[in-house]
Structure P
Amino acid sequence: MRKAKNRRGKWLGRGVAVLVIAALVSFFLKTRAERKWRGDERFTLIVWNGMMTVASFDPVTERGLKLILPPELEVVTVGGRGRWQVKVLPQIGEKYGGKWVADSVADYLSVGYTAYAKSDNLSGINLWDRFNWWQWSRKVRWEELELKTLPGVVEAKAADGQVYRELSSGFKAGMSGRLISTSISLEGAEVTVVNTTEVDGLGSHVAEVLENTGLAVKSVVSESSQAEKCEVLTGSEPRKVAISYKWMLKYFGCREGKDEGLGEKEIKIILGKKYRQWWLGEGS
């Protein structure tokens, strides 16, 4: 009887061990599948912990930039929610969410980003991404830069006399090349932006984000027939521009599409109704 009980105990222990291992493997695979960073392109993190920082490194050059935003910078937010200074964005974000804060900062600066965090310990970020960030950040050569020192960041005065900062047309030149993803740039993809949102200038705005990431924008055109959802198209299997293509799909939340008239290094992105709603807040 004692031997039988011992055997049952051993089998029970093995069963529990198998279940634990299966759960860990499942968690590992799920975390890996949901990661934001694939390891090829630039990793950009927007963090607020008393101050707002855009921290970004390029895995190819192993160089990083920590861009510190002035608290009095007035950000035009996405979703049609007005202009807010950086110092109050986290507080407003308690209502609209952390992603809205990060989306607004990235959109205003015309840069892409990978993830966001509300503290230096990066809580809330996918564990796979957190591990990669910590691992890479130790070997990256970091440069720290205050945004207010760049060309195109100007002082302005509100009607009540309060001084704030905003971005002028000169900021595009000031940011040029600072957050380019080397792997994307080396692919040499040529992008056509098709704006069907009926919002003037939105296509050019997206083109600026693409250029700041390292993509060459071939042209920006507007079309009257509005697409429902953002779509990224290539002529065939995008082997020669795979990193650029996958980044655009993921960052803009687009679906895949084909256009046989495109060359092997050409990509077309169509902005539609959903992008307009995200930007203007219609229907939200």
Structure Q
Amino acid sequence: MSEVEERMRAGVKAHLEGCLEEAAAMYLAVLDDDPSNATAHNNLGFIYAQQQRWNEAARHLKAALALKPLMATAHTNLGQVLAALGEAELAFEYLSRATEIDPMSVQAWDNLGRVYLGAGDYQRAEYAWTRALRLDSTSPLLIVRLGTAVAAQKRFDDAVSIYQQAIALDAACGAAWSQLGVIRFLQKNYGYCRNALQHALDIDSNDVAALRQLGLLELVSKNSQAARDAFERVVELSPADDSTRLDLSVVLLSLGCPGEALGHLNLLQRRQPESERICRYRDRALRLLSSPERAETVPS
């Protein structure tokens, strides 16, 4: 085995073990000796994408395709990177090309579905995941993703059936329980919603989607303190979730905690200075702090 081959093998091993820096170093060493190694370019581009170093990722993935134009994995990886860079139309071209080159690739169809979903093209996302499931019909996560595309088209009964299929395959699929809870909430079937969300949280107590939906359920059920607890946990786990942070701020105001609400609203205003809704709630928190006896009902 050559030195280049040994480094490639070491890089792949480190990559599979999650040691991204070590893997990247191995791939770079390969490219020092063999700049035309398309696989090293593709794998390094994939690592940079995992690290959200999008421009560097795109550069190496384009290099891989310049060397091997029919490398399906490089097409699908580059498509995802371009989607992250906001170049949706170009992303679709690369992702679609990947499915043409290798129509038996579950990963290519899955990635295409995810990018279509992110772009709001739910019908094409449904088609892509249907194709993926023809190749791998026993993947609960693929089934859940299909259900998400169907639910986005407001076909809630169909989505429920799809999530139940995923649960039948794997009762410990937290994503299926969580999404089932979301649909039950939208159907105003709050009892089944709570049951599904509890299943999801029993499987993973840090399931952000289930915790957020539980917070919304508690609001509807007029359990403001329970809603606060759920939203605070979401914000702790996902500090960039501005939507939940705003919901938490509103709950804190309703519970008579304007100081705590103001802390969150100040952060939100720095992130979204043009948001009238955030400014309105922030002004409300300031008024409550300055003259609580003149407080009005917090608007929804």
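Every number here is computed from the coordinates shown, using simple stated rules; none is lab data. This one's a predicted model, so the numbers in the text were calculated from it and none came from an experiment. Cβ atoms are built from the backbone, for glycine too; each structure is taken alone.
Observations on the model:
- Origin of the derived value -25000 (helix-only ellipticity at 222 nm (-39500 (n - 2.57) for each DSSP H run of 4 or more, over all residues; to 500); candidates P, Q): Q
- Which of P, Q leads on volume of the Cα convex hull per residue in Å³, largest value: P
- Value 17.5, calculated as mean count of other Cβ atoms within 10 Å over residues 57-64, assigned to which of P, Q: P
- Of the structures P, Q, the one that 1.00 was derived from, the read-out being FRET efficiency 1/(1 + (r/R0)^6) of positions 41 and 177 (r between Cβ atoms, R0 = 35 Å, to 0.05): P
- With relative contact order in percent (Cα under 8 Å, 6 or more apart) derived as 17, matching label from P, Q: P
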